[in-house]
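Below are structures written as structure tokens.
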Structure P
Amino acid sequence: MRVPAKQIEGQLQDVFRAWGMSDEHAATTAAVMVETDLRGVDSHGISMLPTYDKEFRAGRLNMRPVFKTLRDGPAMALVDADASLGHPASVYAMSMAVDKCLASGVAAVSVVNSHHFGAAGYYSKIAADRGVIGMVTSATRGVSMVPTFGAEPVMGTNPIAFAAPTRRQPTFSLDMATTTVAAGKVKVYKLNHKPLPSGWVVDGDGKAITDETEAFSYVFDKPEGGITPLGGTRDAGSHKGYGLGVMVHILAGCLSGASFSPLRNRTQKPSDPHNIGHFFLAKLFGVVFLTTTVASVILTVLVPYIRRLMSGVH
């Protein structure tokens, strides 16, 4: 069954307004979620609504937040999201980073006291759409990554996104988890009754789990087992994915002063906010070595060359 995207977007806005969210924030959140689905990232778009509903009913989400700038400088800022859902705060923070970047050449804005913000790539694209490079990282709510040589999860899927505009070609955009797969993708496979590829999820003994229901249990319910770091196994380079995941948390969680999920989960009450941290970086072309024009031309040549290689045309 096909449903027009605008119809779903309107229905989402109705839900968020019913929860007490302002018209502006409801529109922003709905737009991010629908655009995420339209980009094919169905694990982080409208399928997240039941999870958000659960958080709302638990009293974790502040539906009428007032964003506070805790620290501010020409090329940096720290923003308190006031325990809100992450989408509006993240649009606000990346827009601030781009504004500062246009004046200073490069800028970073951290967000603290936030919640899940959907797909990181939506926010890096905000920067690219305004003609600058954007990078985004985020700490996570869940603890699902089993580290290299480990048996129990210690980190989340810790995403990273990067976007760079070109003059005539589509924006280069990277949006990825630092695990082999995002936790939401495991949920999608369970909803569709599809077995998982081997290597996505392991049990407490490191054995690959492909049954979608069992895998879902290891990712979301059981204390042992979970998702592998990017690379899957040590021989295939999982230590690199694990290292990237730690780097992401340092940027998004440590620099902002947000929580570290394995420690937070020990004492968190049902209504306590997750206090997730995000990191947003915006950078002008040509700030370090090249002029903006030269850098943009190089990227304009690079993107179609890569596309030709992917299509088998040389």
Structure Q
Amino acid sequence: MISTEYGSSVKCEVKSVKSEASHFEAPALASNFKHHTSDLKLEAAIESATRHLTHCRLCPRDCGVNRTAGARGYCGLDDKAHCFREMLYWAEEAELTPSHQVYFTGCNLRCGYCTVSEWNEQPLTVAPMDLEELIRAVDRRRRQGAKNVNLLGGEPTVSLPGILTLLQRIRTATQIVLNSNMYYNDCVDDLLRGFIDVCLADLKCGSRRCAAALLDAEDYVDVARHNIRRAGEHTDLIVRHLILPGHMDCCTRPTLKWLAAELPQVKVSLRANYVPPIVADSTPKQYVTSQETEVAVRCARDLGLHLIQ
């Protein structure tokens, strides 16, 4: 029930553009995938999300800057979405694989162990999203077997207008996955309702102390838990938790207990693929041990949680 095939420093089966097979037939969509609501509603959501950028409060940082005028807040972004990578990925949760991952720059957290930190720290070094090129990529990846379009980063919701614009232009019927750290304000969930099929929610920490030290966001746990509850109202929810070395009692166990109490039927994905950064200040300096992994799995099972691969 544990995946260790994730992260830029861990070997995983990821196909490059040149090596991907092009003869796959696109899998049939399940009949219960929700149909996206009208173009008028999506257009209204885009307009509302864009207005939010004039006094940006998309996330709890509440920077209040006018991103449309070039001001930048904590995430470092302007008013455009910047896509730094798209690829067909074979090591997401099994039900989502193969997944067409679309990476956006910028983030509202500062995880000390982030594997794409360079694109979060300097998000404008990447050109603005080429919408037409990305639409063609979505069509191509779908023909190559992608089950979904997987929006991630960074943190994709800080590029909310651009993401909604992308969804408006996607021609291929496909499942939409929001792969999020869940650190955003209610307006984000309100504007995404009806347009997201799956929420792949990271729940990173279990205490305010760890969230402050590891993510630079002391309020992260309360915010993320609130948003996970809301996402469960309108998406197929998967909660992912990365086991951090030495954080069993402060993070992993409290996280699993909260899920069992609040969302006992939710799908839970435990990850044991933490990669220590070269420079580790407040972040763990070692890899997760097999004993820590076994304890986490046993705890989840004892709580009756639904573990997925």
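Computed from the coordinates by the stated procedures, all read-outs in this text should not be read as laboratory data. The structure presented is a predicted model; accordingly, all values stated were derived computationally and were not measured. Cβ atoms are built from the backbone, for glycine too; each structure is taken alone.
Quick check: 0.3 is what I get for distance in nm of label points 7 Å out along Cα→Cβ at positions 204 and 220, calculated from one of P, Q. Which structure matches? Answer for the origin of the read-out: Q.
When helix-only ellipticity at 222 nm (-39500 (n - 2.57) for each DSSP H run of 4 or more, over all residues; to 500) is computed across structures P, Q, the figure -9000 traces back to Q. If volume of the Cα convex hull per residue in Å³ computes to 153, which of P, Q did it come from? Derived from the structure labelled P.
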